[in-house]
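*Asks:* What follows are several structures.
What follows draws every value from the coordinates through simple rules; no lab data is involved. Everything quoted here is computed from the prediction, not taken from an experiment. Cβ atoms are built from the backbone, for glycine too; each structure is taken alone.
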Structure 1
Amino acid sequence: MFNILLSLSLLGAAASSPLRLQEETRSPSFSTSKGFTLIVDLADPSNDFATPIQYSFVTSIHVGAGLALVGFSADKGRVFYQNGTTSEYEQDQATIITDGGTPTFPSGLKLTPDADPEGFTTAHLDAGPGTPGVMLSRGAVPELQPVQFYACEESISYYEGKSFVILRHGVIEAAVPSECRKIRLLPQCTTLADLSPDALASHEYALDSPCYDAVSQIDWST
């Protein structure tokens, strides 16, 4: 009986080890930092825009006093931090904030429902708090949640109809609109700068967040 049990135990270990190894290699290691940038990872890198956005940074597009849409930049992005209590974080109710202006004030990442029939919401970085639950996931692959983000080329009336690629969110049951690309946004570690004494922002509840050292260097195929 002992030999049978031992054989079954070894068989089970042999069967499970490749799966565990596969799971580990599919989930690249990450660090933690209070500050991070958000990096674009296209679902289909072969279907980029004419001006590529793969591995670009999330930034802001000014559209009024204290108002901004979320866009993309090839070389420089906004520094973000997750804001909330431990309880809010554990209940997926933390928010994502970026600081700016003089004196420094917080702008929260928000999802605002659109009136169009495609069912999108548009991402904003407006002065004030962000949308609770728009935060980094806590699983093996940290990314901005809720998932189902898209980069869409849109004309912006504030700039007299000039086209920008902006961040939108939605659950699309039909084909993805031709002006959009499905993406995910991955956190890349960076330093969260100290605030000046006159700042309107506060880092009291800035959370330690999971983030990658270099998103563009991740090999997802191994």
Structure 2
Amino acid sequence: MAFSLAERQYLGIHGLLPPAFMSQEQQAYRTMKRIRDETDDLQKHVVFFFAKSNVYIILDELQHRTEKLFYRVLCENVKELLPIVYTPTVGQACQKFGYIYRHPKGVYITINDNSISKIYKILCNWPEPNVKAIVVTDGERILGLGDLGAYGMGIPVGKLALYVALGGVQPQWCLPVLIDVGTNNKKLLDDPFYTGLRRNRVRGPQYDELIDNFMKAVTKK
């Protein structure tokens, strides 16, 4: 709603938005009011991120919809939102990742992509060409919660958000990566919402080769 009348007419969205104009400052206030009214931190995380449950969800939607506003809200309210964007709420979000999943937020590389050329092509699918910060996980040990497999993607996403808010890293430089080699968590393998490979975790030489190929592909990129 921050678009001026002229911008709305130019972009062909005049009449598709409510007629009121709302500055980014007003939108940031509105977001924090909504977050503070929530009693469930996962929703706060989704509001802010992808879904503490409700607040996390609020933040997830905001990041997808208006990234500039997302980081303004986060940077101006770091102390209040840190427990929602990262620990402890991100652990809850990872456990429910398939249920609250809304939008893709990183790159997934699986054991089926185990070659430098395949991994390189996947990395080239990422829309931002100037990546400078990569956070990668294989989802096996997530915040003391054990093997969460592909549900571990919440960790790279949350950690990179903190790099932006606290370290001055530009959002377009960031790339979350989940290396999916399966999971030994039977509960996830039986979960109809599970977003990863439904197989037991690969270990040994094949796993080591995948990690080596990933590092070579990243260096090449």
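*Asks:* One of 1, 2 was used to compute FRET efficiency 1/(1 + (r/R0)^6) of positions 146 and 194 (r between Cβ atoms, R0 = 25 Å, to 0.05), and the result was 0.20. Which label is that?
*Replies:* Label of the originating structure: 1.
*Asks:* Among the shown structures 1, 2, from which was the value -14500 of helix-only ellipticity at 222 nm (-39500 (n - 2.57) for each DSSP H run of 4 or more, over all residues; to 500) calculated?
*Replies:* Derived from 2, not from the others.
*Asks:* Quick one: Cα extents along the principal axes in Å, for residues 98-153 alone came out at 38, 34, 21 when computed from one of 1, 2, so which one is it?
*Replies:* 1
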